[in-house]
Structure P
Amino acid sequence: MRIIGITGGVASGKSTVARLLEQLGAGVLDADRAGHEALQLPQVEAAARRRWGEAVFGPDGRIDRTRLARVVFAPGPEGQRERLYLEQLTHPEIARSLRWQAESMAAAGTEVAVLDAPLLLEAGWEELCEKTVFVEAPREARTARALAREWNEEDFAAREGAQESLQRKRENADVIIDNSGSPERTQAQVERFWASLVR
């Protein structure tokens with residue numbers, strides 16, 4: 001099975017491109033979902049409780065991602081240190097989940113799968129990919145999309161700052177999809193890319 005990685009800036013439209021590829025016949029390896037599941041594992045919850053106490057847990061006793069984000073995206077070296085700890089805790093679990101998803105899809109006969117992972121390069125998961133796609137959108141558009149998700153400017157800047165530079169992501173990509181225009185324009189680019197994969 002061929003795996004295509006999707007990268008781009010925060011709120012650039014990576015999930016949109018993944019969804020369009022899924023509609024054309026690709027499987028989707030969802031690192032975000034795997035990350036949600038990793039945070040619910042007993043050993044991860046126990047380690048989080050030892051590290052941060054009840055501050056990152058919600059009323060339901062599970063890790064609250066918003067509370068956790070305040071800790072790991074805090075400004076300066078402290079936030080960076082806590083984020084690194086979280087990644088060391090969850091990335092091996094996410095990788096296991098992605099491998100399991102990929103094996104299941106391959107066994108079911110899926111020929112192409114898309115890996116939608118915000119930290120594709122940072123986690124080293126691009127090594128799983130035959131090609132990588134960079135989804136491009138101007139900062140103003142990405143900021144507007146992030147604000148529509150009820151983030152604020154600080155949230156956007158913190159998440160952007162925690163990721164590999166856009167320049168490096170762009171330079172490492174095999175294909176660039178410009179998501180700054182209409183949905184139809186983005187879809188046409190995705191369809192051209194898909195045609196190049198399956199011809």
Structure Q
Amino acid sequence: MRILSVSDVVVPELVGGNSPIESGGIELILGCGDLPPEYLVRLRAKYDVPLYYILGNHDIRHEQIVQGCTNITGRIVESGGCWFLGFSGSRWYNGNPNQYREREMRAQIRRLWFSLWRLKRLDVLVTHAPPRYVHDAEDRCHRGFSCYRDFIRRYNPRVLIHGHIHRFFETPAERVSVVDETKVMNSYGYHIFEI
């Protein structure tokens with residue numbers, strides 16, 4: 001499955017006439033947060049594939065339903081034989097929506113333990129914030145969640161794709177780190193990967 005992931009910044013070329021990618025090759029789109037609902041709707045329409053998304057810490061229109069797209073926050077969903085789960089938001093730093101303390105995010109994960117146990121495997125974990133000490137920073141806003149590292153150890157997803165950390169990359173390989181056997185990818189702007 002060939003997946004386009006997007007986060008944090010609108011890339012006009014992706015929805016315009018001069019897209020840097022061929023629309024026929026994309027089978028699914030993942031929104032990793034901090035993107036306007038209108039952008040997600042336009043991506044969904046242009047590439048005509050399912051679009052799953054989670055919310056970022058700047059998604060202030062968090063009550064709005066994104067037409068034709070599926071919010072997978074706290075939900076396990078299947079597409080093309082692959083299983084996806086999403087968690088919205090960042091670490092708490094000023095009390096705005098979609099900010100969580102470590103214990104709050106851990107509780108969200110804990111609520112899904114039975115579903116994850118029954119599933120036996122998870123292909124892609126979609127988050128806004130990264131795992132702690134993997135692609136994150138030391139300021140309060142951009143620290144990752146330690147519970148995501150625990151999640152990787154316990155459930156061994158094939159991929160964890162996140163946004164939130166604004167960084168430019170010279171090559172796609174610079175976006176990827178490996179934790180245990182899980183590829184952790186920064187989706188800032190856009191990234192294409194296969195599973």
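Only the coordinates and a few stated rules stand behind these numbers; no lab work does. All of these numbers come straight from a predicted model, not from anything done at the bench.
Quick notes on this structure:
- Given 39, 34, 24 for Cα extents along the principal axes in Å, for residues 41-152 alone, calculated: source structure among P, Q: Q
- helix-only ellipticity at 222 nm (-39500 (n - 2.57) for each DSSP H run of 4 or more, over all residues; to 500) derived as -5500 - corresponding label from P, Q: Q
- Origin of the value 39, where relative contact order in percent (Cα under 8 Å, 6 or more apart) was derived from one of P, Q: P
- Structure with the greatest value (metric Cα Rg over 2.2 N^0.38 Å, set P, Q): P
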